[in-house]
Structure P
Amino acid sequence: MAAPGNMRSAIVTAAIMIAGSLAWVAGISLAGLEASRGFFGAGPLIADANLILEIFLVAGITYGFLLARRGNIDAHQLNQTTWVVLNIGLIALVMAGSMQDVRIAKAAALADWRIAVTWLHAGLGTLTALAGLWIVLQMNNVLPRGLHVAAWKNLMRAAFAGYWLTALLGFATYYFWYIA
């Protein structure tokens, strides 16, 4: 168990990291700079900012996995909660709105790689985010006992794999939209 002072510091740091990251993304949107040239040169600024934060997110989720393997469950809990909350924020601020650009009128639209990969990314990402949120709510004793998943370690492993697959599909989405 972590010392109370250390835990408080970790929680404050996590809150600042989440707030700062989401403020950066929101600031880009509020300033009307979403479509301006991104720092990678291929995509718009909002896509580049999201890509960077998603790279950090997958690295953070992976670090949390290592914390659990080492038996540091308190740190694992705080770490995973932080990244899941950030991910939900990025979905709300960036990804959900971008789906309006890939509406499907006919199934034939999925023959376009950009649209197909984007929807695959969105579908897997949604399932992964929901699994991550469920785990975090259970891990932090927010869910009522009746809603707890008994085999939640398996759900954690599936969510971890889902975050990685979603990230890879996110890179593919970026590639097909802005590079190819």
Structure Q
Amino acid sequence: MLPCLNEEAALPWVLGRMPDGFHPIVVDNGSTDGSARVAAKLGATVVTEPRRGFGAACHAGLVAATTDVVCFMDADASLDPEQLPLVAGPVLAGEAELVLGRRLLGPGDRRCGYPLEMVLRAASAGWRIGEVEVNYLARAGRSKVTGTVRGTLRAIGDMRRVLAGREGRA
């Protein structure tokens, strides 16, 4: 599941590296650059989520998924889809209910609160959470979150709300 906002340039590389047995769902979150058209042309299922935001796109993709195991990854080419079996493996083997790909060589990235909320809820539900190392690649294009002052401040606020237990009340 790939939340997507103006990632037309990155999608051919990302979708071209999707491993066998993994089917991409690209959630277009208001792209103006042809991302949805490119994703569909390359064989991805395209879901449109008009409500802006990383969490809204992730949730729309999760609702659209038809498999028992769902992987989330950025559509900006900062992660290599060929490593999805490493991340999904512990879940498929029954060793964990949630596995995070820990980015190597990447600084602490302030993203919207959805990923943090997902981890906190999994932990409070008693899920076994694993972590595997994945490569962190140079992203294609400019970050919509940490690439701007407004985006960074919004992400900080989102994470503060999640940590304070007020998730979903933005």
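Computing distance in nm of label points 7 Å out along Cα→Cβ at positions 8 and 32 across structures P, Q gives 1.2 for structure Q. Quick check: -23500 is what I get for helix-only ellipticity at 222 nm (-39500 (n - 2.57) for each DSSP H run of 4 or more, over all residues; to 500), calculated from one of P, Q. Which structure matches? Considering all the candidates, the number was obtained from P. Source structure of the calculated read-out (distance in nm of label points 7 Å out along Cα→Cβ at positions 56 and 96, 2.2) within P, Q: P. A value of 17.5 was computed for Kirkwood radius over Cα pairs in Å; which of P, Q is the source structure? Label of the originating structure: P.
Values quoted throughout were computed directly from the atomic coordinates according to the rules given, and no laboratory measurement underlies them. The structure presented is a predicted model; accordingly, all values stated were derived computationally and were not measured. Cβ atoms are built from the backbone, for glycine too; each structure is taken alone.
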